[in-house]
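What follows are several structures.
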Structure P
Amino acid sequence: MKRLNILIITTLITCFSCAQQTESEVKAETPLNTNYTTQMVVPDLNIPWGMAFLPDGSMLITEKTGELIHFKDGQKINIEGTPDVYVRGQGGFLDIKLHPDYKNNGWIYMTHASSQGEGNGGNTALVRAKLIDNKLENMELLYKAEPNTKKGQHWGSRIEFDNDGYLYFSVGDRGNRDVNPQDITRDCGKIYRLNDDGSIPTDNPFVNTENAKKAIFSYGHRNPQGMVKNPFTGAIWVNEHGPKGGDEINIIEKGKNYGWPVISYGINYSGTPFTDITEKEGMEQPLFYWVPSIAPSGMAIVSSNKYPDWKGNVLVGSLKFQYLERLVLKNNKVVKREKLFENLGGRVRNVIQAPDGYIYVAIENHGIVKIVPKN
């Protein structure tokens, strides 16, 4: 009987492991044909990180090197009064997002690497400002992660608003995985939630926890560079870079721990392990993970009628392989992967569904293209 129990337990463990492996091993296919093609919209960009569309249909584009470009009527206008961007490693001018009520209040939100505060180096900052006559005015610093460090990796960063008007943004672990992500008294490796004026929501999960960073909404993240509000559910979804393997998609929930680096499906870049577990009580499992890594950046969930056969699908940019990945889900489980538009000409940094219903893709050392139906 004892041997039978051991056999049953072993079988159950094996089956559970197989179920986990199956999800990570959904192979990315190249479609035989697609109903869509790409059309160049904004050429000759270096590292376009963030995109935001103004009510008149023109576009604001952040360049990692520190420039903010207003693309209107086929012309690029350099915006004055941009924040003081600390360019180092993966850090620079990062994401940009309009307030949901932009037409009435004019607020534009941006994240960037900043050297403000004590210590050498920098960390991720969130600011807001108003665009007046091609100049940013009324700049306000809403949040600055601490401490500054000269490390160049894992700044994040994306910005999103939920249906209740709360502002979310991400900050990576800043290359200090063994200290920052699991410690809620420290910044970095977190998703934060603020009111739109930068104040702390009274129902944030750690507002009553001694010494905790009150803006933290979730923790245990590595380097989230994709964030989107699910247009069908209102939930905040993120994708984040793993090390060698173990990139993840996570649905963000209040106060939850997403495990980095205690649990992971990845290994060190050298090929050596840094953890021997992929699950632990009290830590969330990803909705999906990539092995091998695709280096995900940017994310859109398609709701537009312009792409009827993609509706409800998730689009993710691949920095590593320079394509756009389409994920087909059923019951929050990825059942199909497709490589779209391989060899786009550079690393895919961002993908968004714009107010006009079209999907725009930002490509490093290339530009921004729009996905359009074939004639």
Structure Q
Amino acid sequence: MKDNPFTSNDLMEITSRPPILFVRGKGSWLVDHEDRRYLDFVQGWAVNCLGHSPELITDVLAEQSRRLLTPSPAFYNQPSLDLARLIVKHSCFHRVFFANSGAEANEGAIKLARKWGELHKNGAYEIITFENSFHGRTLATMSASGKPQFERLFEPKVKGFPKARINDLGSVERLITDQTTAVMLEPVQGEAGVVPARDSFLKELRELTRQKNILLIVDEIQTGMGRTGKLWGYEHAGIKPDIMTLGKMLGGGVPLAALAATQSKSCFEHGDQGGTFNGNPLMTAVGSAVIKTVVSPGFLENVDALGRYMMQGLTDLSKRRSLGRVRGRGLLLALDLGQDIAVKVVERALDAGLILNAPRPNMIRFMPALNVTLDEIDQMLNLFEKVLTGQ
């Protein structure tokens, strides 16, 4: 056995970490300090859309790092222009602002919606969000989130985020006042246990927001970049939102996020928004390589097929073991275990060399790389069933 690396108290305690030190990864696999391999169906919480350390990304990082790291966001750089054009080309939006994390992108969306309310709705500032939603860990995005664990943290919260219920249009309508500037939601609530907004609900919500002259913001940080089988989660409903936020998979493993908006809603003035590293060429060069891969012929169709295969496999497993339903879209799925044992299941799975996630006490979430193979899905299903049966 190698030397124990867990002897330092230098890291701040913010979570309970197992005594594992990951030292390298490739594709769907991670390797720890004892050369043990793990099949990863979390991928950094739906971050590594092309798996761990793909050559596509490592090559771009090496090449761009020799050219230019960051000239400051006060100047143009070619990679940020290229990535902005790709997002605009493949979406319904016209303007893009780059950030470093999904929370920062959502913070920007909140600011943009409030700025629009100030200019066009007599100072309206409230943004209706949803129970059990998750939008980040800045103070404003925690306030916008409907995560129960956040309710008493870091009080007082930022005001102006009344909570509706997902898939309940009436709950949204009842919260709309002359102070409402926007509605913000995830097409699939990931931290809630993978709860999709129904296509019919999204269509009705888009129509309601148009009628009431308020903005519709989609938080696509977990669902964007192909995770659901389409490039953007909102496309399933055939709607056109006003604002979209991206993160996680946009960088394929590096810190990169984006705020996108239509032309008429892009109302920031000089000095309203910024950030030291925002839009730096090192990260945006990677983003361009990632999005070009995801929109390449056949890629999204394959994600959809893989998602259907994994859903069927989980559904069959659930029937054999008398568990609950499988829900989600594409390669963002969750299985209801029927009892509050998810944390222990995740721990046992880790011991068996399988990395899973428990967003709720009774739910297991699956977020593999978008280029996961059928064989790796079969291996996951086999390992997972063995964990469930105590083998």
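For FRET efficiency 1/(1 + (r/R0)^6) of positions 56 and 104 (r between Cβ atoms, R0 = 30 Å, to 0.05), the highest value in the series P, Q is held by structure P. Suppose you compute helix-only ellipticity at 222 nm (-39500 (n - 2.57) for each DSSP H run of 4 or more, over all residues; to 500) for every structure in P, Q: which one lands on -10500? Traced to structure Q. Given a value of 1.6 for distance in nm of label points 7 Å out along Cα→Cβ at positions 232 and 264, point me to the structure among P, Q it was derived from. Checking each candidate, the match is Q.
Given 2.7 as the derived value for mean projected area of the Cα convex hull in nm², for residues 40-79 alone, which of the supplied structures P, Q does it correspond to? Label of the source structure: P.
With mean count of other Cβ atoms within 10 Å over residues 168-175 coming out at 27.0, pick the structure among P, Q it was computed from. Among P, Q, the structure yielding 27.0 for mean count of other Cβ atoms within 10 Å over residues 168-175 is P.
Between structures P, Q, the calculation of distance in nm of label points 7 Å out along Cα→Cβ at positions 184 and 280 yields its largest number for Q. Comparing relative contact order in percent (Cα under 8 Å, 6 or more apart) across structures P, Q, the highest figure is found for Q.
In this comparison of P, Q, the computed figure 20.6, 80 for Rg and Dmax of the Cα atoms in Å is attributed to P. Could you tell me which structure in P, Q was used to calculate distance in nm of label points 7 Å out along Cα→Cβ at positions 272 and 304 as 4.7? Only structure P yields this read-out.
Taken together, the values in this text are just the output of simple stated rules run on the coordinates, not laboratory data. Computed from a predicted structure; not experimentally measured. Cβ atoms are built from the backbone, for glycine too; each structure is taken alone.
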